[in-house]
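Take a look at these structures.
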Structure 1
Amino acid sequence: MLATLMPLFDENMKVHSYSVFAQKQNYLRNPTYFGIGRLDGASNVVGFDIVDSIGIETLSGDREVFLEINNISIFSDLDLQTTTPHDKLILLMDPSITPQEQYIERIKVLKGKKYKFAIRNLNVADFESYSNILTLMDYVFLDHHKIVIEKARKYFDIKFPNVKLVAVNIDSQEDFDKLQKSGQYDLYEGDFFRMPILKGEKEVAPLKVNYIELMNVVNIPNYDLDKAADVIERDAALVISLLTMVNKMTVNAGVKTVRHAAAMLGQKEMRKWINTAITKELCADKPNEITRVSMQNAKFAQNLAEAYGLKIFEQELFLMGLFSVIDVILDKPMSEALEMIKLSDDIKNALLKGEGKYAPVLEMINKYEQASWQEVSRLLVLQNLDMEVVYDAYVNSLKWYKDLINEK
């Protein structure tokens, strides 16, 4: 099994819901699945077992989840495949479901059970022929490159006023800003929120400079705990967070100073806490999804360490994943962002050049996150990795992130 999450944003760049992109098999190792083998298990909705095994709260924070459904699985007994509340599931129809009576009647039955529906890959020329299906849809995904949204919005407002329109394939912040300003779409999907910065145009805020200084203090071997404590004391939010965490760990909750808390944690745990806590703060002015990507990439990379024969470097891999979107966080090109942070040459070579011993892990997490399953399958073969090992590493990172953000 391979599966990853793709966020859908509202006009304020807050995550509204997620799409689950999943694939059951490594087609490069099982070429028969390209033929009739692809029908094996086709009656099952691939994402259901993912949602149920992880839990809707862990998977999406209790938001709605889009799951792809095909012309075979739509007729299966969906109630036997999932225990997730139907109103949290949106069945995203693939092109194999056409405007035939059998599909229309089936959609009506499922909507009567509170399932929601969405459709993508429709061209403008298809709207009229799909009208009997569109009237049953809750969401319609539209490629903003191929449509005049002002005309499409008027058309849907008149004929299908209850449908929410989703702009897809948004590849730049400029495109999002333009579409958001038009006010014609309800939701937005694409890589725009994490696209790399090519030209640094902003000065890093003083508070972020303070956070970076703290990171640089702890990311050198045998760093000075007192020096780290001195920097932490400049930020009240960090002081409160550190003391709260340490007092939860102790029996008598008697830690009242930053230096005492630092001594209680020790170098290793202090470094780990600072890197995660500071990343949260650095992302405070960014979409929440950037925090998730940064944190999950860190844990995902660490989880893959043993599979790649890099177990002794798992903390370095954690940092590599954590800083995989540092260019977006600091609004700087990656080369400039990394000049501000003290990291090992191995991490920098992976992030800047895609070279060195950590680069294969970075390539895997990037391709996995993008749901580039053909590339992921290729990398699995090249590295002689079991698909389930990578999937488990990703799922574990989801659960870890959920626990992290829920810490009080």
Structure 2
Amino acid sequence: MFKVLIIAYYFPPMGLSGVQRTFKFIKYMPQNNWRPTVITTSETAYYAHDHSLLNEIKDKEIEIVRIKGNEVNSLLGKKGNVKMPNEWIRKLLSKVSNFFFIPDNKKNWSNEAYLKAKELLSKEHFDCIFVSGPPFSSFIEAEKLKKEFKIPLILDYRDLWYGYHFRSFSTPYHSLKIKNMEYKVLKAADGVVVTNRGIKEKLMDYYKFLTFNDILIIPHGYDPEDLEKFKREPKPNKKFILTYSGLFYENITPKYFFTAFRKLLNEKPEIAANIELHLIGIKRKETWKLIKKLKLESYVFDFGYLTHLEVLSKLNFADCLWMMVGRGKNADTISSGKLFEYFGMEKPLIACLPEGKLKSYSEEYKAAIITEPDNIDEIKNAIITMYNNYLINNLPKPSKEYVEKFRRDFLTEQLTKHFQLLMNPKV
């Protein structure tokens, strides 16, 4: 088997969506003749943990090397879940962190990962290095390893680095410094993988030496094995269940959707009385304040944070799923893993999205009503349309052929073929 050294800060037992992409790649690498060794964090404080994920790889040829750094999660001094702060506090802490830590506040951990990787590379042969960002400090350390050991380096962008949609630079110095860092890393890399065309186009625009063939698009996906394992719970009642899974932060806000539902309640209370809004995931106090302000407490059911398979169980008995991303800088580059998990469930969607690849994916899915993210009347009408279709058993059905494109096993096969192409560029 070929061997790949993977550097991934976000990895189980950490939970939330940031761990899924790299973890699922790793899960399916052995069946594609690649044996991964993963350098990741020791168990540490984080907003959510899902220990059940590790059961998926316990019998596979995968080595996990855990290291501790002095980043904030480790410095909290305890393992387990920590409370997510109020949104204004989170934004303030993010600004402070971005000012003092260049490129990010995981740089100490990334340096520890570099030292461990150097030790491993000195002892055994690896065919390539694969590193996923954010955090992008790990890209910098991986570039040093590539130069020292003359080994192919593949970078995986889950989000943009220089043009990240939720980051503003503290000073022109910060902007220039990070762009120069990224330029150096991209110059050294043998391959670049991104989650969507928006990121690919931005990278080619920022760094003119990159060509179309230098960047491979592998989107997020869903795991077909998960669909076989989750518990199929019976639907609790005959009401129309509309479900959202995930966090609310920055411009990913429930404000417009909840306001649209409040308007529906005012105008057509007989319809609203037969609808339940289900929420899955960590919720801040701001969300419940909004629900109470709009007097929607009797319509909203919050299940809190659940394991991955528990989430799928809740999505399964939903009649319709809700997806939203707000407007903002480089919104066309956002690639939410949630959308592709939704695809795997083959449920109809209400997708409140700006222009960008997420909107294009939703259109091609063929079972989504797409609205502007902040158009309250459009959202209200979408809810009514889905509800009326539910009543006559005529909810839209997706293209199965399209959904199949996003299977995690298929996506991993694409990735490992890319590894081998980079190892043998003349083949």
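What follows draws every value from the coordinates through simple rules; no lab data is involved. These numbers come from a predicted model, not from an experiment. Cβ atoms are built from the backbone, for glycine too; each structure is taken alone.
Comparison across structures 1, 2 (criterion: Rg/Rh (Cα atoms, Kirkwood Rh), for residues 64-271 alone) gives the highest value for 1.
Given a value of 20.4 for mean projected area of the Cα convex hull in nm², point me to the structure among 1, 2 it was derived from. Each step should come with its number before you reach the end.
Working: 1: 21.9; 2: 20.4.
Corresponding structure: 2.
Once FRET efficiency 1/(1 + (r/R0)^6) of positions 176 and 336 (r between Cβ atoms, R0 = 30 Å, to 0.05) is computed for every structure in 1, 2, the highest value turns out to be that of 1.
Which structure, out of 1, 2, was Rg and Dmax of the Cα atoms in Å, for residues 216-311 alone derived from, given a value of 15.7, 50?
2
Here FRET efficiency 1/(1 + (r/R0)^6) of positions 24 and 376 (r between Cβ atoms, R0 = 25 Å, to 0.05) has been calculated and equals 1.00, so which of 1, 2 was it run on? Comparing all candidates, it corresponds to 1.
Given that helix-only ellipticity at 222 nm (-39500 (n - 2.57) for each DSSP H run of 4 or more, over all residues; to 500), derived from a single structure, equals -14500, which label among 1, 2 identifies that structure? Show your work: numbers first, answer last.
On the way: 1: -14500; 2: -12500.
Comparing all candidates, it corresponds to 1.
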